[in-house]
Every structure is written in C-alpha cells, then in structure tokens.
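What follows is calculated from the coordinates using simple rules that are stated; it is not laboratory data. Because the structure is predicted, anything quoted here is derived from the model rather than measured. Cβ atoms are built from the backbone, for glycine too; each structure is taken alone.
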Structure I
Amino acid sequence: MREPSLTSEAKPVQPAVVLDTNVVLDWLLFNDPSSTRFAAAIAERQVRWVASAAMRGELAEVLQRGLSALRGADPAAVLAAWDAHAEEVAEPPRLPGTVGLHCTDPDDQKFLDLAHVAGARWLLSRDRAVLRLARRAAFFGISITVPEHWPIVE
C-alpha cells in the first residue's frame, strides 16, 4: 500500500479567524448583515474560526443576562451554533509584555492572546480597545478589523 504524498495530496491549512463576543452575537443572535461574508467563509470551511472555552463561557454568560430573551432566542441554540462552527483550542498563555499586544480591557485580552498563539490571520472585533491595537497586531500578521471591512477570502 502506497502512503499519500504530502506534497500532492495534503490539504492546505485554512487561515484562522478569531471573533470577539460582540461579533459572535451579531452573527448568531442578531443575524446582522455585516456577518454574512465571514459566516459564509466559516460555513464553507474557507477559514477556521478558532476559539477557546473562556470565549464560549463569556458568550454563555452574556446570553444568560437576558439578551437572548429580549430577542426571542434560545441561548442553547446559539451555543449549539457556536459548537457547530468553532474549532475550540486550548487556552493560550497570556502574551508576555515584550509582545506589545496588551489590551486596556483585561476581559478582551483573551482574543489577542489566542489570535497571536493560533497564528490567526484576522481578529474581528467591535471593541475600541481591541481595534486600537490593529497597527501593532499587523506586525505579527494579524489583521484586527470590524466585520464590515473583513476581506473576502480568495
């Protein structure tokens, strides 16, 4: 039996994207039109949505605050959609100070840490504290942007 050739038959690794909680809510709870492009890319496996248990926990906490009830949504259904699309990875270590990607909002640091450790190409966010780090993140190959400015994957 012949082993597969790594060069001719291996599938390329899809680029990774990290979504902050507000972006996930826009997509999975509010069906915001700004989510259309990245949601399609995730569904079609053009990109990998990487996330951690802490991120899922934050979403669950936000949903339990009654936000989903106001929208007539089922929190379990939102979390099931998360589970269907997100590639859960291990919690990343906090970035050392020498990296220079430290958010003024400690609750949002987990998104930066994961984007850096996972080698994510994009971090989609609506948080001003995260967006202010876009120039620094570009040095590490991470594009921090709002969903409306996310490029279509080629």
Structure II
Amino acid sequence: MNIGYEAELLLRVLVAGLFSGALGWERQSAGKPAGFRTLLLVGMAACLFVVAGEAAAVNYPASSASLRIEPFALIQAVAVGIGFLGSGVVFLSRDGSRVIGLTTAASVWATAAIGVTVGFGRYILATGTTILILITLRVLMRFDNSHPHD
C-alpha cells in the first residue's frame, strides 16, 4: 500500500468536492432542488469512481489477462448513471405548458463531469470548466427569459 499515492487520490476527491460544492452552492442559492449536498455528493462520487478504477489498474497490471481497465468505460458509466439521476428533477409544469428542471438536471450532469475530470487529475481543465459553468448558471441566466423558473 502506497500512502502517498492514496493521499493523491483522496486529494482528487477533495478537489472534486470543492468544485462540486461551488456548483451546488450556486444551485441552492438559486432555490433549485439539487443543491449543495446533492451536487457535492455527485461530484465526489464521480471522482471516486475514476480514482477507484485507476487504483484497480495500478493493483492489477495490464499483464493480468483477467482484468482490463477502460477509462472510457468509466466515463460512460458515470455519464449514464448520472443522466438517470438527473432525470428525476425534470418534470412538466402543472398546466403542461413547459418543462421544469432541465437546467438543474444539466448541472447535475455537468457536476459529474467535473468530478470525472478531477478524478483523471486534470485540475486546470476542471477549474476552468467549473468557472464557465458558474458563469453559465449565474451570469447568463439574466439573458435567458424563456424559462425564468428553471
């Protein structure tokens, strides 16, 4: 067991938590159903899936014929699973005239992507994308009058 390596993996989960928490804070402060704790859990869990896959690959080298670690499969599994979770916040308004919750569902999905990105150790990409998502959610909201309650 390499404590330094595991500390690096834990650091990734913590960084994913910081970025996810920022996105969750934005959603919670906007009064949306998926807020701080939800997005914090989504981002950290997505990151954990990636670092657990990486740790498994380190523990079972490529020479092992019985195990094959596919980074793209990790990304796909997280994206599909989170897509299912995000669909739980999308619904029709009472009068059926509009869909509510699409932006929140997209923020859940984007938060998982941030977690995956940090899980792969791409801190600069994750930082920049988190900032872009925050700008999209907070600043660009002022220019979108089509769904003021999303």
Source structure (of I, II) for helix-only ellipticity at 222 nm (-39500 (n - 2.57) for each DSSP H run of 4 or more, over all residues; to 500), computed value -10000: I
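Which one of I, II has mean projected area of the Cα convex hull in nm², as calculated from the coordinates, equal to 11.2? List each step's numbers first, then the result.
Numbers: I: 11.2; II: 10.1.
So the calculation was done on I.
Comparing structures I, II by percent of Cα pairs over 17 Å apart, for residues 18-73 alone, which one has the largest value?
Details: I: 40; II: 51.
Largest value of percent of Cα pairs over 17 Å apart, for residues 18-73 alone: II.
With distance in nm of label points 7 Å out along Cα→Cβ at positions 34 and 50 computed per structure, which member of I, II shows the largest figure?
Details: I: 2.4; II: 1.7.
Largest value of distance in nm of label points 7 Å out along Cα→Cβ at positions 34 and 50: I.
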